[in-house]
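Structures for review follow.
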Structure 1
Amino acid sequence: MKFFIHKRVLLLILSSFFACLTLASQAQEKPRFYEPTDTIVILGAVPQEIPVLTDALENPEKKSLWGIPYWQGKLHGKPVVIAITGIGKTFTGMTTTLFIKEFKPRMVLMTGTGARINQQLRTGDVIVATHTYEHDYGSLTANDMVYRPMNGPDDGKEVTNEFKPSAAMLALAKKAMDTYEPQTVTANDSTYKNSVRYGVVASSDLFGVPQVRIDLLRNHFKTDIMEMESAPLGHVCEALGVPYLIVRAGSNVAQEAPNDDYLRLGPIAAREAAKFSLHLVKFL
């Protein structure tokens, strides 16, 4: 027996099928190990990275969790908790885990700044991380950095040093990027409209690095921004099965002694990352 399908009917079936695929890819994933609340946890590393967000809170309340101050309220009508992790991998891992355990969020969003590895990035340009890496995990030899997998608490199971938000979360970020109005930034004796795009972030407990490490980050990981918190946050969220996104804006050019440049450019980058993060919350 032969079956014949009218061409228009076939097109309708295929259109419905691909529409379902698109909706599935853009539907928010759920945490793996708990039933989530409606809360979004938003984390910055240092105080200058969150005022744009805390100032925008509806009915804000300042509280404390195990000595860590945080702000609770709503952004765009959505319940959020905003806190500072502290600088570096240990503080980030500790704070992220603590706030996940306490609030059972449906997702975690990190906002902040980082040194520019990609030479095309300008101060205030914003990156939504598709990949993060810990670039200080492995063996430091006289000639090179030798990377290896990580061993986790699950009977020492190996974990690849590469952390990636899900396609569903990145699709929501894309909606935000497509509707975001570029901001006017003045930095380094120039005024321009900033950009927002996907990119790669590499993290370590190193604030300044020599040119040999900058070259490695540029060539080995294809890094756009280097900082100290994003990969640990991604590592924790993936290990605990929690959806997440990471937003970083470029501050100073990566260098051995970034102090003065960071102090000058960090506040500019912090504001731009937070402004996009505030817009992003609408789509989460």
Structure 2
Amino acid sequence: MNFKTKNQFSLLVIFLFLSVVSFAQVSVCSWNIMNLGKSKSNSELEVMANAIKGYDIIAIQEVVAGYGGSQAVSRLVSILNTKGSKWDYAISDPTTSANLSSQERYAFIWKTAQVKKNGKCWLDQNYENEIDREPFMGTFDYQGNTFTLVSFHAVPKKKNPETELKYFKFFPKLYPKLNLIFLGDFNCPQSHTVFNPIKNNGYAPILVNQKTSLRQKCIQNDCLASEYDNLFYDKQKIKISQKGIVPFYESFTSVKEARKISDHVPIWCVMDFK
């Protein structure tokens, strides 16, 4: 093998290596879809499907606990299945909130060609008495890389969500063998000190100073209100190559109309496993 051939071969090996590395990525989306239940029309579900169809796995918060919630998720998946990919889903039982009006369900939706679910998803029961809507957890596999989503919808700001979020610092020791990813609507900005323990444990948010909830009315074209939704990942296990929000509201004539879909925007990232 001459020098030129060796160089060509080396470049081919490097190219193939980089192709494999760049291919080992999965896109994750999280969305608090306000009151996802029977009140959502098919046209509204169509808007939702178009907003999330480009991602591999989606965590949804605020699914109605009563009649219509599970059915709405099923309807949403049926619409997604008409858009070029095959999808599957898992829905939680209602959370064990003491106040029935605050009970909700969660859901995971994923592309079956991209992601495989490992075992059953579950509502974490370690702090069900301390947390109003206990997190929904599910372990998934992407090309041999496993990760566990911890989807959460905290109590509203006026009820001090930090009193619930403080328990996340215990989860890495509760689940030492799992690659945990905390995501959802925390009703609390990532800059709050309640997140310091998990940050000190190697976790980082994908979004910083990025508002994710919708105002009642736009102020000088600023339609976003608060920095509530986020995703925390273990920096030693995962690299984030892309991240952002889906500003679905921009396709509506007013934020009031957009809020019929949800009062939050989806957040997303592309993860590369180390």
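Each reported figure results from applying straightforward, stated rules to the coordinates on display, with no laboratory input. If you're wondering where the values come from, they're calculated on a predicted model, not measured in any experiment. Cβ atoms are built from the backbone, for glycine too; each structure is taken alone.
Starting from the value 0.75: which structure in 1, 2 was FRET efficiency 1/(1 + (r/R0)^6) of positions 120 and 264 (r between Cβ atoms, R0 = 25 Å, to 0.05) calculated from?
Working: 1: 0.75; 2: 0.40.
It must be structure 1, since only it matches.
Here percent of Cα pairs over 14 Å apart, for residues 64-135 alone was calculated and came to 70; which of the structures 1, 2 was it taken from?
1
As an exercise: mean count of other Cβ atoms within 10 Å over residues 112-119, calculated from one structure in 1, 2, equals 25.1. Which structure is it? It would help to have the intermediate numbers written out before the result.
On the way: 1: 25.1; 2: 13.8.
Matching structure: 1.
If Rg and Dmax of the Cα atoms in Å computes to 20.3, 79, which of 1, 2 did it come from? Working shown, then result.
Values: 1: 20.3, 79; 2: 19.7, 76.
Corresponding structure: 1.
Compare relative contact order in percent (Cα under 8 Å, 6 or more apart) across structures 1, 2 and report the one with the greatest value.
On the way: 1: 27; 2: 19.
Top value of relative contact order in percent (Cα under 8 Å, 6 or more apart), among 1, 2, belongs to structure 1.
Looking at structures 1, 2, which one was helix-only ellipticity at 222 nm (-39500 (n - 2.57) for each DSSP H run of 4 or more, over all residues; to 500) calculated from, given that it came out as -11000? Don't skip to the answer; put the middle values down first.
On the way: 1: -11000; 2: -6000.
The correct label is 1.
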